[in-house]
Structure P
Amino acid sequence: MPLSILAVSQPTQELQDVPRSPSVNEELRRRSRERLLQATVDLVSEHGYEATTLADIADRAGSARGLVSYYFPGKRQLLQSAVHRLMHQTLQEALEREPRTEDGDELLARAIDAVLGLARDRPVLMRTHMAGILQAEGFVQCPEQQRLAALLRDTVDRRGAADPETEYRMLRALLMGAVFALLIPGAPMPFERLRAELFQRYGLDWKLGVPPDGAPPGGTR
């Protein structure tokens, strides 16, 4: 066989052993982690928390079982990170959807609707998430939660809050309370009522954001 063909068909050992750059490795780790988070959301939504195992999540993500333990200390922490990622993505899409706006009231209305809408549309997932926060593991300060917090903090800041950090914490508390009330098994508060109360608390017009069909509940604006 001619040497020229050998040179093309058989890569040299030197080329095969070229290490990946740190940036490439970082991107591969990020993608692997993202697949695990997405698989967690999908499986818990489909089968519930107890019926979903870490092995199931790894299989769905196409990852080795050991990678789950490498990125997350346990299933509960993995779920919290996965839900925080979903909340961040849902909120970001709501804030950036067309028509784009810089109106602070509209942005806050979109934020409230995004979080409440997620609880309404994904009750199994969000109920499991809230239960985990109230248990011994508490609130996980993961990168996904930090990105979600930054979006909410920026939303109240763009509305002109004098103290964005305090206003963010209050908004977070009110949203968590509303989500909890919406998800109480056997005695949920109506979505429209919770939305109306939050809108009234912040002086928002009912027509902002993504209003439900019909007029607001009686007694609210």
Structure Q
Amino acid sequence: MSVPAQPYPERIEALDVLDAKDELRRAVRSARDRRSARARSEAALGFAQVIGDLPAVRQSAVVAAYVSRPSEPDTVPLIERLARRGTRVLLPVLGAGLQRDWAWYTSTEQLEVRAPGRPPEPPGPTLGAEALGEAQAIIVPALAVDTSGARLGQGGGWYDRVLAHAHPDAVVVAMVFLEELYDAQVRPLPQQEHDQRVGFVATPGGVQRVGD
């Protein structure tokens, strides 16, 4: 299977960091929109296997994950795999603005969309932002990651803030499609001081450590 070309706007290096982030987000989102439903389904199974088999995830009693939006790498097969083997799964609950909260995953059938544009959420009760500290592994969304561990998110800053509640020893894994993993020596992602880096990046074909 061929790999799509890596989204990388021309002259991005000449832009200031905020404009560079916005240009790259548009390029990645456009590429994701062109991915077929079949390719998404195949990738979802790959993600479920490679992340589920990562020793740090397999050994975790609690894993924080997220329910994907339609254009994102599909996380439902991974969440269901974790739950079947007895892992407790924390999922985000989005409040007003950047309010941070979590609730336990119960079943896929009970996930519900509570507001337009938001991903499905568990029914609750909510546990507070500090609940993330229970997770030994944290699966986070990303539009792109580079080999230094820099992560490009959707732009709202939710995860950059929520990761402040993570346990210091928790393993943080970002999920991206293969062409969204960038060589930091050649195409470094634009970053700001407050941006949180990740320790691992997962693609459908495998997981690798980044930022060493």
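Taking FRET efficiency 1/(1 + (r/R0)^6) of positions 21 and 117 (r between Cβ atoms, R0 = 41 Å, to 0.05) for each of P, Q, which is largest?
When FRET efficiency 1/(1 + (r/R0)^6) of positions 21 and 117 (r between Cβ atoms, R0 = 41 Å, to 0.05) is calculated for P, Q, structure Q comes out on top.
Can you tell which of P, Q yields -7000 when helix-only ellipticity at 222 nm (-39500 (n - 2.57) for each DSSP H run of 4 or more, over all residues; to 500) is derived from it? Walk me through the numbers before you get to the answer.
Numbers: P: -22000; Q: -7000.
Label of the originating structure: Q.
Name the one structure among P, Q that Cα Rg over 2.2 N^0.38 Å of 0.97 was derived from.
Q
A value of 2.7 was derived for distance in nm of label points 7 Å out along Cα→Cβ at positions 29 and 173; which structure in P, Q was it taken from?
So the calculation was done on Q.
Read the figures in this text as sums done on the coordinates, not as results from a lab. A quick note: this is a predicted structure, and the numbers were derived from the prediction, not measured. Cβ atoms are built from the backbone, for glycine too; each structure is taken alone.
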